[in-house]
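Following are the structures in question.
Throughout, read-outs are computed from the coordinates displayed, never taken from laboratory work. Since we're looking at a predicted model, the values are computed, not measured. Cβ atoms are built from the backbone, for glycine too; each structure is taken alone.
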Structure 1
Amino acid sequence: MATYDLVVIGTGPGGYVCAVRASQLGMKVAVVEKNATLGGTCLNVGCMPSKALLHASEMFEEAGHSFAKMGVSVPAPKLDLPAMMNFKQQGIDGNVKGVEFLMKKNKVDVLKGTGKILGTGKVEVSADGRSQVVETKNIVIATGSDIARLKGIEIDEKRIVSSTGALSLEKVPGRLLVIGAGVIGLELGSVWRRLGSEVMVVEFLDRILPGMDGEVARQFQRILEKQGFAFKLGSKVTGVEANSKALLAKIEPAAGGAAETIEADVVLVCIGRAPYTDGLGLKEAGVALDARGRVQIDPHFATSLKGVYAIGDVVAGPMLAHKAEDEGVAVAEIIAGQAGHVNYDVIPGVVYTTPEVSSVGKTEEELKQAGTAYTVGKFPFTANGRSKVNQTTDGFVKILADAKTDRVLGVHIIGIEAGEMIHEACVLMEFGGSAEDLARTCHAHPTRSEAVKEAALAVGKRAIHM
């Protein structure tokens with residue numbers, strides 16, 4: 001019987017990062033993975049392949065619509081979808097091999113099979129009808145999340161697809177109906193719209209991007225509508241019927257009222273994700289779950305069963321790969337007797353569309369609800385020199401600061417490369433920095449990041465270029 005200091009169940013970003021950090025701290029570590037490849041949803045059917053298709057489809061659209069105005073004359077681009085899918089797969093393969101390399105480099109044993117917790121210190125690993133019991137001092141549950149399903153709508157990954165199926169469609173759908181106006185739905189909707197689909201998004205709430213700053217969401221919706229997106233907000237899909245020619249989606253107002261039927265070639269169900277706990281034996285082992293099926297943990301990631309911890313999408317908090325990674329590092333350090341910690345007030349979020357949307361910290365709505373007095377500084381990319389000369393002026397930077405202390409409480413950006421620009425705000429906020437600190441930091445010219453400095457200046461009503 002193999003014995004370890006730590007066994008991690010799941011090799012997504014949270015799991016493999018936890019394993020690497022634990023190994024760095026001198027532990028004997030094993031990871032358990034039920035799929036054929038390492039990397040979890042993120043590397044195989046989530047974050048990474050979607051970014052490959054977002055990039056490729058953006059290049060396709062640029063070649064077809066933007067090159068000519070810059071004086072670059074090329075023939076109308078032709079889509080080779082199988083080649084684009086191969087480009088995506090090359091990226092997946094490279095990342096998966098990278099994780100395999102990290103396991104070998106850090107002497108982490110990879111146990112292929114389904115993991116089941118038998119109790120404190122024991123994990124059963126089953127594959128191909130055979131099983132082995134592994135003894136370990138500590139266990140980390142890092143099994144991530146699965147697609148959330150909509151009652152009465154059967155996903156077949158051919159015509160009615162989840163995010164997984166939407167990454168591997170064999171042809172561009174003429175009409176794509178996206179259920180859910182969250183990050184995943186808008187990103188995948190963007191891919192297929194650029195490649196030629198008519199895209200309609202149905203959202204139960206009266207807004208897109210639930211949880212993001214309201215002003216940002218409203219402007220972003222207008223940008224997407226200019227790109228060709230159609231939205232039905234405050235609406236719900238109550239059923240989808242199929243005939244030989246089309247899918248017939250029945251849509252009703254969320255508040256009640258007359259239904260209508262919309263035809264689509266593909267329906268993409270993107271209503272969120274659910275924690276993955278199937279087959280782990282949690283109930284039998286005495287690991288408590290909350291009302292939403294997430295593993296309950298204390299501030300040190302410990303579950304109700306001694307020696308068992310949990311991180312990532314399977315616990316409460318934003319379902320983000322980088323949040324899981326930070327938790328993986330923190331729990332490894334806690335197990336090693338160190339002071340592992342995650343600052344949940346400074347976890348950035350990004351929508352990888354064109355333009356991108358990024359945010360960190362509080363929204364205006366959250367500050368108002370908490371009764372926090374705050375000041376706002378905004379700067380549009382229409383007034384940013386680099387954005388002007390590149391003719392990429394959609395969006396703005398918005399900074400929220402404490403009215404008394406000037407400490408930055410939240411930053412929100414719509415714009416090209418917003419996902420890269422958010423991180424100076426993250427660093428500033430980690431050090432408790434003020435809008436004044438950011439405003440007095442020299443930024444290279446000409447860059448889009450100057451808009452961040454100008455927004456910080458605008459907090460004090462002294463923006464230079466607006």
Structure 2
Amino acid sequence: MTDLSDKELDIRRIDPRLYNDDLAPLKKKDRRWGWFEIFNVWSNDIQSLFGYTLAASLFISYGLNGWAVMAAIILAGVVVMALVNLSGKPSVKYGIPFPVMVRASMGVHGANLPAMLRAIIGIFWYGVQTYFASTAVALLITSLIGDPGGQLLGMSAVGWLSFIIVWCFQMALFWAGIERIKHFLNWAGPLVYGVMLLLMLIVWFKAGSDLLPAVSTIFEGQSDYEGSAVGAFLAITGTMIAYFAAVVINFGDFSRFVKSERDMKIGNLLGLPLNVAVFSFIALIITAGTLVLFGETLTNPSDIIERVDSLPLTILAAITFFAATVGINLVANFIPPAYDLANLFPSKISFRTGGVLTAVIAFFVGALWVAFISQIGIAGFVNALGAVVAPFYGIIVVDYYLVKHQRLDMQDIFSTDPDGAYHYVKGWNQRALMAFGLAALFSISSVWVPALEALGGYAWLIGAGLGGAFYYGLMKTQGEQKPGR
């Protein structure tokens with residue numbers, strides 16, 4: 001099959017307000033990612049400190065059988081795999097990032113709306129993950145020299161020093177380029193598995209042989225949740241899907257680097273359902289073990305390692321958790337906003353400039369995480385952010401597969417010609433905008449309106465489904481679309 005990203009564009013028809021080298025279709029010869037790189041995107045995402053804390057908190061939030069919670073988390077991995085296989089395929093085919101891909105459905109100017117919302121979400125996650133990565137560094141420093149004390153906005157002097165170190169390290173790694181980030185991920189992902197397995201074995205050994213049989217009942221009575229077991233199962237699945245939501249939406253930012261669709265699918269299979277199965281088992285045993293050993297459920301690995309009180313393990317774990325969290329932070333929360341901000345003014349904002357803007361704003365988000373932002377609650381925070389962008393997933397997928405029939409015109413996607421396939425009305429697809437508004441209103445309401453609280457865990461799926469359904473219904477009234485080439 002001919003690689004469509006290698007077709008030369010007519011430079012005379014390109015609008016410089018829509019194009020720069022970072023947004024241009026990536027040629028086949030420049031793609032160096034295989035299944036292992038995609039696997040490591042997911043392994044680092046799941047194994048980050050924030051990812052572990054969310055997964056561990058789900059075991060105690062609903063009072064369910066531990067095995068049932070594990071099954072719900074794995075189901076979320078299967079669903080996410082199916083979703084990213086759909087959203088990643090067009091970027092493998094054409095070599096374009098998310099903000100360019102979304103022009104096909106939203107319009108060449110309308111694409112700035114989802115790009116900006118995705119940028120805001122990415123910047124928030126970048127700040128939050130920077131804080132979580134800094135806790136690993138703080139653990140390392142404290143274990144070696146102690147903590148002099150002092151508090152500012154909920155963080156100690158060591159905490160602030162660690163936060164600044166992580167922020168600067170991430171900037172330096174980003175500045176080195178995508179290939180350096182790829183190499184960083186490739187060793188961080190496997191290493192963190194080793195440390196988590198070691199921690200699980202230590203906790204299991206100390207808790208005794210009765211731990212595994214007790215997993216079925218150990219979390220009962222740990223929660224005030226009053227809904228049904230089925231409702232709790234589905235809510236856990238929905239919350240984990242929402243955790244991956246930002247990456248699901250803009251997975252094209254990563255899949256454009258992959259050599260083939262087959263590599264992408266293998267990486268997604270190994271990195272999501274299979275990886276999640278192993279990781280959720282580790283989280284299950286460790287979380288249950290902390291309840292047996294310490295009389296309370298600890299959801300932050302740094303707190304667990306501190307209680308275990310082993311200096312060699314503390315040092316190794318701190319370095320590993322730091323690496324895993326930094327790696328996914330750069331890929332999932334730094335690169336997408338950099339692309340999204342570059343898409344706003346391609347002739348003025350480069351990928352690197354967008355990255356600097358992302359880092360500066362995220363610094364303040366991370367600095368305020370402990371004192372303010374975390375008070376919102378992890379599950380609600382994840383669901384609310386996912387709900388905002390969810391409709392765009394449905395719109396993008398329905399547009400590409402059902403409206404455009406998997407054909408895009410790369411020339412028109414960088415053109416403001418009124419006769420272009422994606423110009424619509426002054427560069428905005430008003431039907432797509434209407435579909436987004438209707439779906440987003442419902443999905444956000446399912447998170448924040450008390451009467452719809454029972455739907456909170458499903459906000460992302462509801463928003464995505466409604467976005468796609470509304471879009472398809474509205475676009476059917478428009479008649480035949482100009483086919484892509």
Structure 3
Amino acid sequence: MGRTRNTRLEAVIHELGLSQRQLAAHFRSVAAEHGATELQSVAQPYIARWIAGAPVEGRAPFILAETLSRGLGRLVTLVEIGLATDTELGPQPPAWSDDTLTTLVTLGSTDMDIDRRQLMANSVYSVAALALPEDQWFEQAADRARTRRPLSNYTVTAQDVEDVRDMAAIFSRRDQKRGGRAGRTALVAYLRSEVAELLSGRFPTEEIRRGMTSAAAELAYLSGWTAFDGGEHPLAQRWLTIATKLAEEAGDAPLAGHVLRAMAHQAVDLGKPQQAVRLAEASLASRRYAQACWRERSLLGVVHARGLAAAGEKKAAIAALLRAEDDLGRANAADVEPHRVFFFGEASLAHETAAALRDLGDLPGAEKQFRHSVRTRRGQFARTHAVTLGYLGAVQVQQGQLEAACNTWGQALDAMTGVQSGRAKETIVQMRRSLSPFRARGGSPAAELDARARAALGVG
């Protein structure tokens with residue numbers, strides 16, 4: 001079967017006005033900046049073959065998009081040049097060395113396209129992609145971003161930075177209250193369009209560049225976290241990788257630690273404890289922990305404890321839990337804290353502690369902590385409250401407390417009203433599995449609860 005000519009790529013190259021030979025030379029220059037040594041041999045015949053429809057593989061699509069973006073003075077996406085399908089939907093997330101802005105816009109386009117997003121949702125959560133680059137890559141991230149050429153003439157202002165931070169706070173509060181699927185499309189659209197355009201503009205000061213990049217990192221993190229909460233794990237993995245890169249480019253070490261902590265949390269939930277421990281250790285490394293406020297230190301530490309518990313390292317897990325408790329105890333109202341940690345308090349620490357104790361086999365201890373979390377959580381955190389109740393019921397039924405579990409799960413179903421969360425729904429799935437030995441008796445509490453669970457899941 002013959003190849004289909006890539007007319008989209010051909011049109012953009014024609015717009016650029018360079019010969020294929022000249023374009024290949026510029027391509028090699030950009031590849032060298034990214035350390036893509038495997039692309040140093042790209043010459044005119046490669047460009048001709050790509051236009052003719054040959055696949056553009058590995059890091060080449062991202063280098064090509066960046067080369068065209070620089071030449072045209074505007075952002076060129078993989079969708080525009082007809083290469084999105086070949087790269088966005090593969091099993092592997094983009095490499096750490098790929099241009100961050102190009103990757104962000106390309107992923108945003110995929111996320112907003114229902115069909116391509118579904119294909120990505122059905123792809124594989126990549127353990128290999130959890131491997132982090134060498135420390136030198138992180139150390140040089142801010143310098144690389146500082147020298148990135150602007151793609152528009154718009155001059156970003158301090159007010160622009162403040163506006164983006166305000167939007168991040170709005171989306172974060174909505175996630176905590178309603179779950180990751182509530183308002184997520186608007187979040188991604190805002191990041192993909194307005195924020196990406198700001199990132200491609202001119203920065204009058206280094207402070208504004210760092211501020212805007214950090215604010216964009218927060219939104220990319222929320223895009224990843226909400227995908228994780230919605231059960232779209234390959235998509236979440238890609239967004240969290242981009243968020244880490246942006247945070248490092250901003251020189252915002254605590255934010256980078258916050259995102260790596262989320263990646264560790266995801267790895268724990270997906271049954272990858274060794275990878276979770278490595279990611280959590282990276283979140284605690286050097287400035288990420290040292291420059292964080294006490295509340296954020298506690299959050300990083302308790303997720304580290306969860307990874308250790310899942311990996312069976314009991315002594316280290318208990319020590320990490322105690323340190324997290326101590327760190328949170330040092331937080332006070334006078335601290336200057338980033339908005340992203342507003343949700344983390346006594347109830348959240350108890351929830352994560354309970355999950356760690358559960359994984360260590362201490363079911364009574366886990367039940368106690370889950371109960372404490374339920375008692376102390378404030379009303380605006382409906383999603384997590386519902387998940388905590390679901391976990392509490394599971395721990396109770398594991399201890400033979402069926403009546404108590406049914407009562408707790410009934411409260412969980414009540415709390416899920418209006419919540420749009422894949423994690424919350426997963427607790428209902430697990431609830432039905434736990435109830436399966438008991439629901440045969442018609443009219444029993446277990447049977448009645450299972451009927452409610454089926455209705456909540458939309459199961460006939």
Among 1, 2, 3, structure where Rg and Dmax of the Cα atoms in Å as derived comes to 23.8, 77: 3
Check the numbers for distance in nm of label points 7 Å out along Cα→Cβ at positions 211 and 427 across 1, 2, 3 and tell me which is largest. 2
Given a computed value of 31 for relative contact order in percent (Cα under 8 Å, 6 or more apart), which structure among 1, 2, 3 does it belong to? 2
